[in-house]
Structure I
Amino acid sequence: MEALFATTNPAKIKIYADKLEKHGIKLHTLADMNIEDIVEENGKNSIENAIIKAKGFYEYAKIPTIAMDNSLYIEGISDEDQPGTHVRRVHGKRLTDAEMIVYYTNLVKKYGKNLNAKWIYGMAIYDGNDLKTFNWSKGDFYFVEKPSPILNEGYPLDSISIVPDTGKYFVDLTREEKDLLKKKDAKDDDVVKFILESLKDE
C-alpha cells in the first residue's frame, strides 16, 4: 500500500522507509506528490503539531498520511530560551542547518556549560476517518560549544551532540556504536510497529 510521510526532511524518511517497504508499504514524500509544505504548525506540543500536519496534508494527498513533529527540552536554561516545538524556527525565522549549529552553540556559550537535552516526539496517522497517535522521547545526550566538522543533513544538532557513553559526537559514532545505541533506546522499532499496526486495516 501507499502512504504519505508528510515531511520535507530526507533524514526522517530514511529512518523508516526501508523497514516499511519490507512490509509492503511505499512511503511518498511531499515532494514526490508535488504538495507544498504549507500546513501551519501551531500546536502547543509535538503531538498536536503531528495531528495538524497529518489531517492537513491528507486533504491534499487523499491517502493515509503519517506526520511527526519533535520538541526539544534543554535542562538548566530559561523558559524564554527553551526551543520546544520551535527547534528550527527562532524569532520567526526558519534556520538553515548551519544557522542552527551557530544558534545552539551560542546557547552553550551563553550558559557557560554543556547542556543536557532530550527530544520529545509525536506521530499521527490519519486516513480520512481514523486518527492514531504515538509519542516517545529520546535523551541522554548533551550539547557542546565546538561542533564536529561532519554534518548529518537534516539533523544538524547531531554535530554538536555528545553521547555520554562514548564521549563522541553523534555524527562520529561507528555503525556498531549506533546499533548499540538503538538497541538501548529501541524507539525506532516501536515507531515502525505503530505505523504497521495503524495501517494494517487499510
Structure II
Amino acid sequence: MTISTAKAIQQHVLRVNQGEPFTNKRLLKLGSRASVDKALSRLVKEGSIERITRGVFVRPKESPFIGKMMPDVSKVVEVMAKDHGETVQVHGAEAARQFKLSTQVPTIPVFHTSGPSRELKIGKLNVVLKHTSHRKLLLAGKRAGLALSALWYLGKENVNTKTLNTIQAGLSVKEFETLKNTDMPIWMNSAFEKYSKEARYA
C-alpha cells in the first residue's frame, strides 16, 4: 500500500459526517481491497473510527450528555443493503409501533429485504433480515412505505377506519396520497375506499 493511497483513504474517511455509517466498499475507488482494509484497520486502532459490524464503520459522534452516540441500527442496515443492491424496509411490527397502532416493542430488530434472509451482529445487537416479496417493499425508505409495512403486518382483520385515521394523522397530505395510490392487495384497497366514503359523508 502506498503512502498516497493510505492518505487518500484517511482524508476521505475524515470527511464523512460523524455518526454516519459508511462501508469499506465505498472506498474501493481509492485503492485495492487489501489497501483499503489495512488503512481502515489502522484508523480503528488509532481511535479515529470504529467498526460497527463487518465492513461497516463510523466516526463516533459525541454528546455532552450521553457520551458516544452510535448510528441507529436502521441506518446501518440501509447502508449495507445499498452496497448489496438490496431494498430494505422496517418490519411491520416496528412500523405499527411507530404509528402507535401497537404497544409491543420488538425484542430483536427485524427488517424486510429483497435479498436473502440472514442474521447480523451490529454492535451488541442481533439483527434479523427476512426476505420478502417486492410488493411489501414498495415505498421503502419513505414515511408512506413505513405506513404500508404497518398495514401489511396488521392484516385484513385489523385494518379499519380507526386504523387508517391513525395512519393519516401520522402522514402529510402528500404522503397519504402516495400511500393510497400504491399497489395494494384487494383487501387493503377496499379498506381505503370505505375510509374515503366515510370521510366524504362525515
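All of the numbers you see were taken from the coordinates with simple rules; none came from a lab. Keep in mind that what you see is a predicted model, and the values were worked out from it rather than measured. Cβ atoms are built from the backbone, for glycine too; each structure is taken alone.
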One of I, II was used to calculate helix-only ellipticity at 222 nm (-39500 (n - 2.57) for each DSSP H run of 4 or more, over all residues; to 500), yielding -13500; that structure is II
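Can you tell which of I, II yields 49, 27, 26 when Cα extents along the principal axes in Å, for residues 31-150 alone is derived from it?
Details: I: 49, 27, 26; II: 45, 38, 22.
Answer by label: I.
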Who wins on Rg/Rh (Cα atoms, Kirkwood Rh) among I, II, i.e. which is largest? II
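Suppose you compute mean count of other Cβ atoms within 10 Å over residues 47-54 for every structure in I, II: which one lands on 22.2?
Going through each structure in turn, the value belongs to I.
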Matching task: 15 is the computed value of relative contact order in percent (Cα under 8 Å, 6 or more apart). Pick the structure from I, II. II
Comparing structures I, II by distance in nm of label points 7 Å out along Cα→Cβ at positions 159 and 183, which one has the largest value? I
One of I, II was used to compute mean count of other Cβ atoms within 10 Å over residues 79-86, and the answer was 17.0. Which one was it? II
